[in-house]
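**Q** Quick heads-up: structures coming right below.
Values quoted throughout were computed directly from the atomic coordinates according to the rules given, and no laboratory measurement underlies them. All figures in this text were calculated on a predicted structure; none of them were measured in a lab.
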Structure 1
Amino acid sequence: MPSFRIGKNGSPICTAGSEGLKLVDVRVAGDVWGPEPAHLDITGSRCADDGSHDFLVWEMLHNLSAGETIAISFCPESTSSQPGKVFDDEAEAKPKVERDWSHPPSESEIQQHEVRPKLVPQLAFVVSVPGEPPIIADTADGRHMISFSVSWADHRPDQARVSLSTCSLREALSRTGGRDFMQKWLPIGSEVTVSVRA
């Protein structure tokens, strides 16, 4: 079983191994409202004999600044540099706060969120994969969010799925539309990088 070795600007963050897991996911996401241009999440999941699932976290909401680069190497070794922390809903629960919109949000609430000040108005991700020219996804077409991920699942153990897309707030809420820049599979031994521009 393989692992993801993740680094930032040439320095290691961690290795997330797939041993005993169903899924490992490395994700970089950002939006035009900020305040940080983007953040990194490294997570996984495992299934117990009783059918229950544990959600594991190596990194969550790791802030990324403009000019920073995340490198993900898809390695044959299955062990982790450190165990993923089991996410505990109760332990992580925060005091209840007043929401600033309803669920589902009304049209007026969506409009209010769309017109918030854009602290990162020219957000872009530059993704490089082996043997191909870099692909740039940006918010220049009026979309608000960019998402990049590299995912491994145990039903396809020798490959990792890479995706890069943008969407508007409305597209995210409705889970429809958006623009796909990349959908591909990488073999073990590959490396992919994503750089944040703003």
Structure 2
Amino acid sequence: MHVTGLIHAQRRLELTKRAFASLSVIETAAEVQNNWFDFLVHWRGVIQSVGSASNDNVQNRQWFLDVKQEIKNDALLRYLNNARNHVEYGISSSIDISARETFRVTRDALGIHLVQLSDGTIRIVDNDGNEFSELTDSKLTVKLVDVTERDVSKIVCVPQQHQGKNIEYDVLNVARLGLLWVESLVNTAIHL
């Protein structure tokens, strides 16, 4: 393996780990989208760096061809690869984010209106624009959505299996399993 390519793969792996850590701290829909984007791009970057590093001899090139075949055949890896294409090329998002906010009204008012502020938050105001509610709960729900393969327009469903085993297919678990897989990929490449 080319040492420079492996060093680059390790750097991308660290960026993937950071993006994953950021995914577990959900604050706003925009942050979720940005962190998911970062995770997918860096995840794929690790694979590309390992692929470049494997070009030093025939055995390593063959090993990486087997890796590419695994990505194509494994539901989770195939999904992450195609989800990355969606966000990288601006096709569509591979996640659906919905928000639920609960308010407590703090006084009586004759007319009420919902107002969305520039930061995306919603407030309840009276006819004069005075706020009279208090946010009591706010929750973002993030779900994976099906994507399509870029070149053949074939639907790639949200993964329900990885390496032949059923998995929980929420965003964090899919990202965690993807991270563990690229971490193993880099470790294997280092020892070839």
Structure 3
Amino acid sequence: MGDAIMKRFGIATAALACILFSTATHARVITFNGLGVGGQLGLVVPEYDGPAFGFGINGMAEFDLGRFGRLQFIPTLTFWFDSDEWRNGAGVKFEDLNGQIVMNLFDTKYLFPLQRYPVNPYVGFSPFPCIVININKRWIDNEEEWDYNDADAGFNIFTGVDFPIKNKFVPYFEWRFMASHEWAMRVTGGFVIRF
């Protein structure tokens, strides 16, 4: 299942990369538009766990492609954690902690050339693998039973809408799919402060 998802995801990512590269190479003048920083908060639905809240921070470097839109490079660092506690029939207490730390250092975001509208839709992907740190711990009656943490590579594809306010404060809403050895979907609201 995971290999099939990664193969389909790789094909979709390659197609999107070709479209973005073609658009960028047809732009006659590419100008640097500025930097920004921001944060995000959202709901994460991982493959093997229930929904959890996630949060993160992000940067932004933007380039204007003229009539072809804008291109942003947005390194992000995101986290999500989920804990569960229950007792079995014998009254033994179990506690689980699961989560991920994801470093997307090379996310690329293409904003369509719709300057006359109050919103800016976009699509994006990670052209290079992101780093995924998986955290899985279990305690039984307050004693650690196992601690399974590992690092993995992943790719993501995303789409969303920016809502610029006077071009300095930019809230956004985003849907993101990430594939590594497990997949996860994320629905996020966030913001970027431009400077």
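**Q** Looking at structures 1, 2, 3, which one was helix-only ellipticity at 222 nm (-39500 (n - 2.57) for each DSSP H run of 4 or more, over all residues; to 500) calculated from, given that it came out as -4500?
**A** 3
**Q** For structures 1, 2, 3, calculate Cα Rg over 2.2 N^0.38 Å and state which one comes out highest.
**A** Top value of Cα Rg over 2.2 N^0.38 Å, among 1, 2, 3, belongs to structure 2.
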